[in-house]
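Pasting the structures here.
Just so it is clear, none of the values below were taken in a lab; they were calculated from the coordinates. Fair warning: this is a prediction, and the values are worked out from it, not measured in the lab. Cβ atoms are built from the backbone, for glycine too; each structure is taken alone.
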Structure 1
């Protein structure tokens, strides 16, 4: 059944698809036969990813966009339709973190940057994707949001990140509710310590809920990517609303 769906659903956009977990997702989707577009603000990073994947025989294209800018996001989706004719899968993966400080010390500029990258960008891309899904023929498509274990249980000193990831859960549920009568499926993958630049310090030692500093286990980003490919390959009548992929020994419940 997944193979049958794959033949109908072929064009995917991965935000933040040039590095880390996003690059792993891009690679796995491309290997599975998807036509993948990656986007973000750093053109050289995106082009480097396209070149590396191209050497391995994977056709991936890059479109630079500031995903917190509504006009830029609209231009991005317009260009995808021009190039591919339709659109089938959005992976809202782009995101950043703020310095780990108590919430009363969070700099307002850092707060705005995290909200823009983690939440506003996901909303704007979702908005454009839903418009396309409703208007194209055949109608429908899928959205997969990158949440986090922080979408349910925050780390100490992580108010901006935790707030935006909790909000992603709300966006996921709202999109799923509104989309189901239009053949639109929306789910969320909550990730626990996939190895990347963002988790480099986690593997060396990070503040725990009980005040200790302890190293945490990480997982290969390809394990996350495999889960995304599974979710993406389902027929649109089936949805994985939430899934958690995490290192088996990482602290989770209560973060301690």
Structure 2
């Protein structure tokens, strides 16, 4: 898997889950405790309304909690937004940034994502920066170029790239049931690794690259065996503890 980096299995709950969903975190913790030591870092990113309660519930376990977005400013007149220091205060350790749903639904540019990533790093959060092409872009043969531009413009200019995680999520595979082939994933992740090394030098070898896009228990093992895949960003399958645990075990 990848370059010998410890894999990260991250769950993105998106806009799903109320208080009752916290039972799934408790269930996951039980499964992980029964399994003993696992060979992966485990992260769940619930809606902002659950971050504090989830972090309290996960305290002392191997489960880390993260946010799904943050503002580029630490505070100010930004009604409805949540800053990186606020996420830290709530118990978050990671934050997902630049997800294609944010880029599409909220018009987020790569420059805006970069500013958020800098804010996250300053606050002590580990940013997970999402990149990926649409079906039309892939069909046009522009997938590599699109991802290269997103990497160039979304990634902060920090020398220690190991503090930042990249998640490759082909937009056409998110929530569609479609998954990129192992060859497609290997080619793109190798491309991303080359871009990171070119941008950061040897530090680019230490940045984890996750794959996301309809990852589920049935395909996780094959995906996680793919070169330069250092974990997974899981959507729907992370909502159920048993499914998510199966993906963690596959790592």
Structure 3
């Protein structure tokens, strides 16, 4: 199974959330999909090397309509905020873009400040209502590391979400696979604000060796244990997205 099949992204609108490989996942997909659009509903670092064309425009639908085949993967953003990042569109604008495109749309829908794991704040994520697939990402490399801000974005929120799911967590203590799986499975964590009827496919990334694979399988098992079935989830993907590889789907 390749990453396109695993995340069911063929001609789909895919919102990527979480931490530990969102952008890498989007760019791996853009490379493998025909006529992919790459965009964001939040700030996004400069991604020009990963697109054939990046257009800065307040009219993404109009710019898409005029795009030629050689311009894909096509990046669409409203403004360059500063030297290292673009702003994102309002989710409603991305909805219009999804409706106008007959191919895949890849959407960065939250931020994580380069951390490996996170829980969202109140105003996150920004998932367009027309999204077909939400991919909550977490890195297997966080397992066993201290639950601090060094590797975890909003560690206090991770503790709160995990404990609400009945899983013990404490600041400064090692992150367990069950903490990662429970937070990914929570409607206040990885499945927060997934639109009704949208499929979620969690991705445990950075499965770089046998030890990380064992950790990732425990994360997936914990996800399935804590997932209440409210959001359709066909499987959890274990991957190594730095080279676009799928290790397994469980």
- prompt: For which of the structures 1, 2, 3 does the calculation of distance in nm of label points 7 Å out along Cα→Cβ at positions 17 and 225 return 2.3?
  reply: 3
field: For 3.4 (distance in nm of label points 7 Å out along Cα→Cβ at positions 25 and 193, calculated) the corresponding structure among 1, 2, 3
entry: 2
